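Please go over the structures that come below.
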Structure P
C-alpha cells in the first residue's frame, strides 16, 4: 500500500520510523508520472515487497525532501534504509525502478 506525503516533516517521520522506504517523486503536471502511477501501485501491493513502505512525494510541496534525495528529473525514485538514502533513479522504465527496489 502506498501513502502520499505532503510535507517535509511528514517525510522525515516516515523515513525515520520505517526501516525500508521506496519513494516516488512526482508533480501534478508530469504526464509521465501519471502514466507510471499504476505500475507503482502494483509494486506497492506486491507481496514480495511487504516489508517496504511505499510513499509518493510531490516535489512542488517538499523542497527539503527534494534536495535530500537529489531529485533532478521526474518521475524520480529513491530508496531509503534506516533513514538514509540508498539508491536513486530517474526513469519511466519499471525494470530500473524494480532494480533499486530489489536492492533494498
Structure Q
C-alpha cells in the first residue's frame, strides 16, 4: 500500500498517445495499475483483440523489468486494469510470479 500511495503522488501521467496511468492500488499482496485508454470507450474496442496485443507485452514487463522485480520477488500479484475514456473497464490483466518462467 505504501508503494501505491507514493506512486499516486505522481499521477496521473501520460504513458503514450493512447494511454494514461491514473492510479495504483495496493491491497492484500496485490498491486493494481489503473490505466485509461484516452481515445476509446468500452464500446469502441474489442477486449479480446486488446488482450491478444497487450498480454504478451505486459507479462514480459512483469517478469523481466527491474521496476517489477520487487513484486515478483515478494510474491505480489499485479493487475493491469484498462478503462475506456468514460471510465468503464475494458480489460484486466493479472500476473503472479508463477506466470514467469523463473517464477
The highest value of mean count of other Cβ atoms within 10 Å over residues 48-55 among the shown structures P, Q is in P
Compute relative contact order in percent (Cα under 8 Å, 6 or more apart) for each of P, Q and report the one that scores greatest.
-> P
Rank structures P, Q by Kirkwood radius over Cα pairs in Å and report only the one at the top, that is, the highest.
-> Q
Just checking, which of P, Q has the largest value of distance in nm of label points 7 Å out along Cα→Cβ at positions 8 and 40?
-> Q
When you work out distance in nm of label points 7 Å out along Cα→Cβ at positions 56 and 88 for each of the structures P, Q, which one comes out largest?
-> Q
Match the computed value -11500 of helix-only ellipticity at 222 nm (-39500 (n - 2.57) for each DSSP H run of 4 or more, over all residues; to 500) to one of the structures P, Q, and report its label.
-> P
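Here, each number is a calculation from the coordinates, and none is a lab measurement. Only a predicted model underlies this, so the values are computations on that prediction, with no experimental measurement involved. Cβ atoms are built from the backbone, for glycine too; each structure is taken alone.
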